[in-house]
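Each structure below is given as structure tokens.
None of the figures in this text is laboratory data; all of them are computed from the coordinates on show. Quick caveat: nothing in here was measured; it's all calculated off a predicted structure. Cβ atoms are built from the backbone, for glycine too; each structure is taken alone.
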Structure 1
Amino acid sequence: MTILFKSKHVPMLLSNPPSKTQTRRSWKRPKVRVSRTYWLSTTMITRDGRFGKALVKRGWWEMLGEISTSDAVDEGYGSQAAYIAAFAEISKKKEEAVAIEKVYCLDLEMVAVVAGKKWCGSCGRQYAKAAEVSSCDGCGRAFFAVDTSHLKEVEV
């Protein structure tokens, strides 16, 4: 099982300390187990998008509209409204519809990063040879790699 993320969330998950430690999913049933480690990726089919592994520390159900401000911050957003807007955009639904949606919530702890790769600190684009990059192809900004020195490295 792999947990999918948008590229923009990669820097939030990999930074030290991480600015994203939770995720919410529109699952009919839990697809992961608490106390297990899972690959995190930006692609579903290939292994190319894998960027790390995370431990699922806790899982629970809640109505998305009932997310607390603290949990919205743990999702990497500044407020409940900002998070609900982002969730609606990602899921391609209206904000009113996602606010009443029951979602499965995960509390994550990053435990490893994929060896030999770097990620743009602005947009999360992945690079195999970051030393050769001066500006990011994804966002056009000056490239700076996310510091992952606090995580152990794993091979895909």
Structure 2
Amino acid sequence: MTKVNPDYTGSAINLVNPAEVKALLLIRSALEEKHLEKANLLEQTHEYQDVADLTDQLRENYEQVKRLVEQMGSYQDVPQGWYAIAQRRISYQYIPDRVRATFPPDLASRVITESVDKIMVEKLVRGGLIEQEQAENCRSITKEETAFIIKV
């Protein structure tokens, strides 16, 4: 089965296919080809194999240290700069009903916000319960970023 390249016509910004960009992509294609060729040659050297073996050993050692910390406890040597720490990281959210019950009403109203479940709106559109246009009329873009796709 032949792989079909994606078409970004619908999402690309200012899609005008400048010749200057094509020229740089041509250079990039040659660089990637040369990089792959050199990487393949490097993989055949003893030095590369040594580094690859050490990388595997480091990965295995990491897993061993992690298992031992889970069984026996964390280790820390500050002057040496050696650490094997199992660290607690907690994410939390406040529950609106509990905030209403605990905070003074004027403060509770300041910290509790109303929101629309975006995923549920999209499901309503897919289910045919509302039209796409209805959903779009009720939304605003809160953040827009530019992502670059550079591939040859």
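Ranked on distance in nm of label points 7 Å out along Cα→Cβ at positions 87 and 127, which label among 1, 2 comes first with the largest value?
Largest value of distance in nm of label points 7 Å out along Cα→Cβ at positions 87 and 127: 2.
Match the computed value 4.5 of distance in nm of label points 7 Å out along Cα→Cβ at positions 79 and 111 to one of the structures 1, 2, and report its label.
Source structure for this number: 2.
One of 1, 2 was used to compute FRET efficiency 1/(1 + (r/R0)^6) of positions 47 and 103 (r between Cβ atoms, R0 = 30 Å, to 0.05), and the answer was 0.00. Which one was it?
Answer for the origin of the read-out: 2.
Can you say which of 1, 2 returns -4500 when helix-only ellipticity at 222 nm (-39500 (n - 2.57) for each DSSP H run of 4 or more, over all residues; to 500) is computed?
Clearly, the read-out refers to 1.
A value of 15 was derived for relative contact order in percent (Cα under 8 Å, 6 or more apart); which structure in 1, 2 was it taken from?
Here the read-out was taken from 2.
Could you figure out which one of 1, 2 the value 18.9 for mean count of other Cβ atoms within 10 Å over residues 71-78 was computed from?
1
The value 5.5 for distance in nm of label points 7 Å out along Cα→Cβ at positions 31 and 95 was derived from one model only; which of 1, 2 is it?
Checking each candidate, the match is 2.
If mean projected area of the Cα convex hull in nm² is calculated from each of 1, 2, which structure is the one that comes out at 21.6?
Computed on structure 2.
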